[in-house]
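Engineer: For reference, the structures are reproduced in the following blocks.
Please treat every number below as a calculation from the coordinates, not as lab data. Predicted model only: the values in this text are computed from it and were never measured.
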Structure I
Amino acid sequence: MSPVLATPVKQVAAGVLDVDVGYVDVGPPDGPGVVLLHGWPHDIHTYAEVWPPLAAAGYRVIVPFTEPSGPPAWKSLPSCAVLATGDKVAGTDVVRSMAERAGATITEVEGSHVIMISRPDVVADVIKTAAAEAAGRRSRG
């Protein structure tokens with residue numbers, strides 16, 4: 001499993017509007033500090049292979065998302081995921097873990113990382129179903 005998925009992402013209020021900043025904080029709290037920053041379009045995954053050895057060497061490593069955001073939408077809105085069972089790029093286990101964490105309705109389909117190209121029918125059906133469910137929620141609520 002990726003260290004990104006195995007390491008909890010903490011949140012801190014930025015003190016402006018309703019903005020939170022997510023970050024990973026690993027290693028001994030009293031170790032020498034290292035802050036790993038990234039630029040767009042990268043995120044903390046850029047350092048997924050870097051922070052474990054630094055933390056193991058005794059450094060306190062902080063890796064912030066540099067684009068602050070509010071609470072993730074999946075915490076309050078229904079979500080869905082198309083899980084390509086042959087995904088060797090992101091990895092089926094990684095995608096499944098993220099989808100389960102989000103409480104997503106998961107549709108599994110045989111195919112590769114670019115499932116939207118090899119099986120656009122399945123992806124389109126998932127999107128249409130999600131849109132219909134969202135429209136139904138709006139009309140009821």
Structure II
Amino acid sequence: MSHSLDARASHLTFRLEGQPVPKGSVVALGGGRIRPAAKGYATWQRAAMLTLRSQHTQQNRITPVKHQPVSVAAVFHVTRPKTVKRSHATVPPDLDKLQRAVGDLLAQSGVLPDDAQIISWCTRKVYSSGAPYTSLDVTWGDE
């Protein structure tokens with residue numbers, strides 16, 4: 001899991017290791033408690049949060065100010081199911097639910113003050129040629 005910062009401090013790049021897990025539907029546990037329906041979300045979320053916070057801290061916690069527009073590019077490198085032969089990742093998880101998970105993680109980790117600042121997304125879902133991971137580019141400022 002890596003992170004870099006360009007010279008203008010307006011661009012951060014992250015690499016989150018592991019199979020990306022979507023955030024979408026929830027399951028009621030009773031007593032007013034809920035959990036994400038996707039198996040493995042809590043585990044992936046914890047690992048991603050640790051990476052984002054750690055790498056962000058290493059770069060002096062440089063973040064966009066509240067209400068500053070942010071653009072996010074994300075490529076989700078997912079594991080190809082053994083029986084799937086097609087070249088495009090047209091299998092679950094849904095791209096919009098993966099995007100939702102990343103937006104929430106960026107805000108919860110402190111990389112962004114609020115995921116509502118994201119005004120532009122460029123996302124792709126591809127099959128990984130090795131271990132699955134997610135690459136993120138977060139840009140703000142005059143770009």
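Engineer: Give the label, chosen from I, II, of the structure having the highest value of relative contact order in percent (Cα under 8 Å, 6 or more apart). Walk me through the numbers on the way to the answer.
Structural biologist: Working: I: 20; II: 38.
Ranking I, II on relative contact order in percent (Cα under 8 Å, 6 or more apart), first place is II.
Engineer: Just checking, which of I, II has the largest value of mean projected area of the Cα convex hull in nm²?
Structural biologist: On the way: I: 10.6; II: 9.7.
Looking at the calculated values, the largest one is I.
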